[in-house]
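Undergrad: Right after this note come the structures.
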Structure 1
Amino acid sequence: MRAYMMTAYGKIPDVVRLLDLPDPVPGADEVVCDIKAAALNPIDQKTIAGDLKQVIRYDLPHTIGFDASGTVRAVGSNVTAFRPGDEVFVRASRETIGTFPEKIALPQSFFARKPAALTHVEAASLPLVGLTTVQGLVDRARAKAGQRILIHAGSGGVGTFAIQYAKALGLHVTTTTSSRNAEFVRALGADTIIAYDKQDYLTEPGDYDIVFDTLGGAFTLDAFKVARRGGSVVSIVGPPDR
């Protein structure tokens, strides 16, 4: 089979190559999946660039990608949740990164059934942004219905999911975006829209219960200026917790 792999650390066009690999064979607790679609996220660019070498270093060449969707080809002897032909989507772990081969073998616990209403492309876009949002809003911020949240970059990959998830939790959502994307984020459910090319969010009414920072840098520090006393600032761009 073929697989996109990083052959060194550097810029994607310079170091990612399409190489040949043997087809995977499932372990007892593993599922082999034929990949129909895979997604790239900012963490993939950072991994390939070598920005995360202090957290984990890979033997090169190595496969890339965390998110994918596809069809089950084979299962191990202990697998009970899936069978060949099932449509699934998956998120690889930091230790098992690699969703850009034509086939992958990963533990069955990494897979979930693909919703029938979603295409493989749509399903492949969800795992990392979905888990990032749930971890940020639920595990870290302990979001509750009725709270007010500011989500930066509402038209980005995480932002588009976070707006919808926050609304499902019952939060009042304010988001920053460009004026050209204002109607797009409004359609996702945003209650208040701050167009950064026309407005300065720091001068708008703040006092948010939660600030969800997807941009980093000055936005992380400035988040404390608009969060209420006792509120939460959650950043997905800072250094890893561990």
Structure 2
Amino acid sequence: ISPRSFSFNSPHGACPACTGLGTKLEIDPDLVMPNPKLTLAEGAVRPWSRTTSKMGWYLRLLEAVGEKYGFSINTPVGELSKKARHIVFYGTGDETIKVEGSRFGGGDFITTYEGVIPNLERRYKETDSDYIRKEIEKYMRVRLCPKCEGKRLKPEVLAVTIAKKSIYDITTLSITRALEFFEKLTLTEREQIIARQILKEIKERLSFLLNVGLDYLTLDRTAATLSGGEAQRIRLAT
């Protein structure tokens, strides 16, 4: 463990699932099929209905999936069973589907159905097009990272504690409580020698923030959530 291990801006410390962001962009089923009154044939799967060049193929594939698993593409999606909706969203795994050739020619063929959400996720990861990424992001929401639960760091880093608090626990404290924590921190003689200069700087900066009226802020507040006055006073402290 080194100092960079405690930074979510470094791959050595960042949660690998969210790369240190604490959140993840995930496909939201409610954005993918926003209108429960529409049928699959009417374009209920919004990202696919906007792709006119491939819509015919997607409909034929969904129709074949429906025939195999007992649902119709002409039924409003809000009336489909939970199982049918899950199949539409998440696919059928390795199960093969027989898709009939179109009326414009072409024979039947066998394929698999990956599902709307895996399809969008795959295209989002594989594309080099900013346009396509932005289009897919219309069907995504920001959610708390399930791996680190928003703490942004690796489990082994969060396991390192001082006075039973991890670095994440300390950053969730307000300026007032953080200063109290470091003022009351009890260390061994050896630990005091190692930490003397670091603790001195921490206390000085926290005291300055306290003196300029920012006692209510927590150390984990993101810059985007600060007012202009708050940001200016923080810059003075650094």
Structure 3
Amino acid sequence: MSNLKLTLVKDLARHLRAGHPWVFKQAIAKAPKLPAGAIVDIVDHGRFVARGYFDPYSHIAVRVLTRDERESVDAAFFRRRLARALSLREALLDRSESDSYRLVHGEGDGLPGVIVDLYSGFAVLKLYSAGLTPHRAIILEALRAVVPGLKGIVGRDEVDCEPTEGEEGRPQGRTLWGEDAPELVAIRESGARFLVDVLTGQKTGFFLDQRDNRRLVRDLARGREVLNCFSYTGGF
């Protein structure tokens, strides 16, 4: 079955073809009522531009998943995206020193609105659009198929339901598949050990993007007494 076509009303086709990942509501002709997560084709003067998922609740009406008209958005699509993301990380990560990293970084990995962080065998999944909720089960299956040694998957900040409030009003995670994560997950990063709260901690539990900065501070602080005023998890 062909996807519903949404026509651009602004001259944005060249920006989308160049890599821009979003289509705002005001950029498309009024669409018929569509459910969250519907896969749609963006067209310009009848010509295919991009394919993505629809979100009726957001100012970003469509988040682009592919610019290849021949590529279907199905279970195999999500497995390919995750496998590519994993391959990129495996080429850079020293597993002898670190067992935790960001596996999927939304638009940067061709999965807009999707964040997946890995913590010593536990994946934490954050979906930033109601348009992703109908695809959650497929994403979970893809994670199970692609990520070796996966113990469990924790969901955080789902946008289609009222979140369970944890400490300090932060949404509390829940097990989506596999083992329940312990209250604190012990991880290794650059040879150091940290305890991460993947259920109620900030974001997914830890600021994995600060790995290089933590390594720099470690080297600069060696042999010194240092006051850490931002010691959320013992890092910063």
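What follows draws every value from the coordinates through simple rules; no lab data is involved. Note that this is a predicted model, so its numbers are computed, not measured. Cβ atoms are built from the backbone, for glycine too; each structure is taken alone.
Undergrad: Quick check on the output: 0.05 is FRET efficiency 1/(1 + (r/R0)^6) of positions 117 and 173 (r between Cβ atoms, R0 = 25 Å, to 0.05), derived from one of 1, 2, 3. Which one produced it?
TA: Label of the originating structure: 2.
Undergrad: Ok, one more. Who wins on distance in nm of label points 7 Å out along Cα→Cβ at positions 181 and 205 among 1, 2, 3, i.e. which is largest?
TA: Greatest value across 1, 2, 3: structure 1.
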